[in-house]
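Next up, some structures in structure tokens.
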Structure P
Amino acid sequence: MDPKLAEALAEITTGIYVLTVREGDKLHGMSSSWVTQVSGDPPLIMAAVDTRHFSHGFIERQGVFGLNVVGHKGKELEDYFFSAASRRPDNLGPFAYEVGETGVPLLKIAMAVFECRVVASYPAGDHTLFVASIARAEIREQDRPITSHDLPYIYVGTVISRKRN
């Protein structure tokens with residue numbers, strides 16, 4: 001990617017989330033920043049997931065995922081799920097979770113959680129856009145969500161270090 005384009009893309013503010021999935025007895029989470037609400041009526045969200053990621057196949061096959069909003073009090077979620085330690089198919093061991101009504105794991109230290117059912121998917125380059133209805137949502141902790149501008153790095157299709165003044 002052109003470095004000037006990457007620098008410009010880094011200025012688009014995104015939230016920081018952990019997307020969680022389950023398939024059989026395998027539970028997986030991934031750091032995710034390409035998530036947004038795409039409809040008000042009905043309420044729909046969209047998550048862009050790299051086609052090479054463990055979570056991608058789980059979502060395609062199961063049709064559900066959890067979206068865990070990372071707040072400042074739970075920054076350890078981003079620290080772990082962004083790290084090399086999390087890059088394995090069954091990686092939720094370090095965190096307490098509950099299984100939601102859709103079967104997806106929901107992280108207890110997330111500031112808010114959503115259980116999502118995929119209603120459509122669209123190929124988008126090296127990612128798939130999963131559009132989902134919200135089966136259940138819960139605010140768990142009064143906190144301020146972490147955004148991409150709170151981190152020393154950002155994912156723009158590749159991870160780049162953010163320049164700090």
Structure Q
Amino acid sequence: MGDLISDGKTRVAWVPSLANLNAPTVAELNAGADYTKRITPDGLKLDPSTADVDTGSLASKFDTATVGRVKFETELTFKRGDNPTDDAPFTTLKYGVSGILVVRRGVEYTTAWTVGQKVETYPITCGEPQNVSPAPNEVAKFVSPMKVTDQPATSATVA
């Protein structure tokens with residue numbers, strides 16, 4: 001049994017809209033901006049949390065719960081670029097900008113979007129970009145805080 005290595009096997013795109021979050025088309029994905037090469041190796045944060053719903057009663061002798069609402073803590077850390085193409089995430093993902101964040105995992109980055117691939121699609125509105133403090137021997141970076149504005153499709157299939 002082998003482990004899935006994630007290095008070079010994640011792709012992240014920003015698309016203005018999708019007709020169907022559960023079935024983005026190859027054409028829609030190709031029309032988006034591929035930001036994968038601008039994201040730092042540890043810069044993709046899409047952390048879900050599930051709230052507890054208390055199901056106990058006055059008669060309960062121990063606490064019981066069931067699953068409640070899901071929330072995503074979402075932010076991307078980008079490298080700044082020294083030309084307009086490489087700095088596109090910084091100039092595009094401004095406060096209040098909305099779109100769809102698409103993530104594909106476990107497939108070589110260089111593999112084209114293909115029908116049948118599994119992807120995650122997140123309706124997003126961007127928060128205020130945050131410049132990361134400069135540090136020696138590092139590239140300039142910024143963080144784009146993002147808010148998931150509607151239910152995402154975390155197991156969508158490319159159509």
Structure R
Amino acid sequence: MFRAAIAEGTELGRRVEPLLESGQLVPDETTIAVIRERLARGDAQAGFVLDGFPRNIAQAEALDAMLEEIDRPLSGVLLLELPDEAARERLAKRAVLEGRADDQPDAIDRRLRDYHEQTEPVVAHYLATGNLVKMHAERPIDEVWAEIVDALEQVQARA
């Protein structure tokens with residue numbers, strides 16, 4: 001959503017672009033407002049997938065409250081587990097292939113540190129709900145994708 005706002009040249013895009021380029025996280029208030037607005041659109045009424053959100057407990061709690069408020073319970077949370085070294089290698093490769101300025105070694109290390117400090121507690125938060133599905137993401141893309149599709153079909157069947 002942030003990259004789309006940047007591409008569209010919106011005010012939000014102009015605010016978040018320097019943060020994303022430096023590998024920093026967008027402040028919670030901004031992120032939550034963007035998610036709220038996006039979930040209100042018509043194409044999200046039948047369901048939605050959030051990628052990279054929530055990234056911390058405050059965002060998870062805000063998402064839980066928002067979904068309760070709009071009477072749309074969370075159906076599933078997919079956790080793609082990947083060792084740090086494999087993540088570093090993939091992000092370095094993405095930096096070359098896609099020219100992503102936010103995939104420089106210092107930014108990658110900061111994001112991994114942020115993940116361990118801020119996002120790992122979200123895993124425990126959703127594990128307690130019974131909605132968390134863990135996946136080993138070090139496998140080839142087609143294998144991981146097949147598992148994601150299967151998990152989403154199972155979530156849809158339960159809903």
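Just so it is clear, none of the values below were taken in a lab; they were calculated from the coordinates. These figures come from a predicted structure and were not determined experimentally.
For this structure, a couple of remarks:
- Source structure (of P, Q, R) for log10 I(q)/I(0) by the Debye sum over Cα atoms at q = 0.19, 0.30 Å⁻¹, for residues 23-78 alone, computed value -0.67, -1.59: R
- Sorting P, Q, R by Cα Rg over 2.2 N^0.38 Å from high to low puts Q first, with the largest value.
- Of the structures P, Q, R, the one that -3500 was derived from, the read-out being helix-only ellipticity at 222 nm (-39500 (n - 2.57) for each DSSP H run of 4 or more, over all residues; to 500): P
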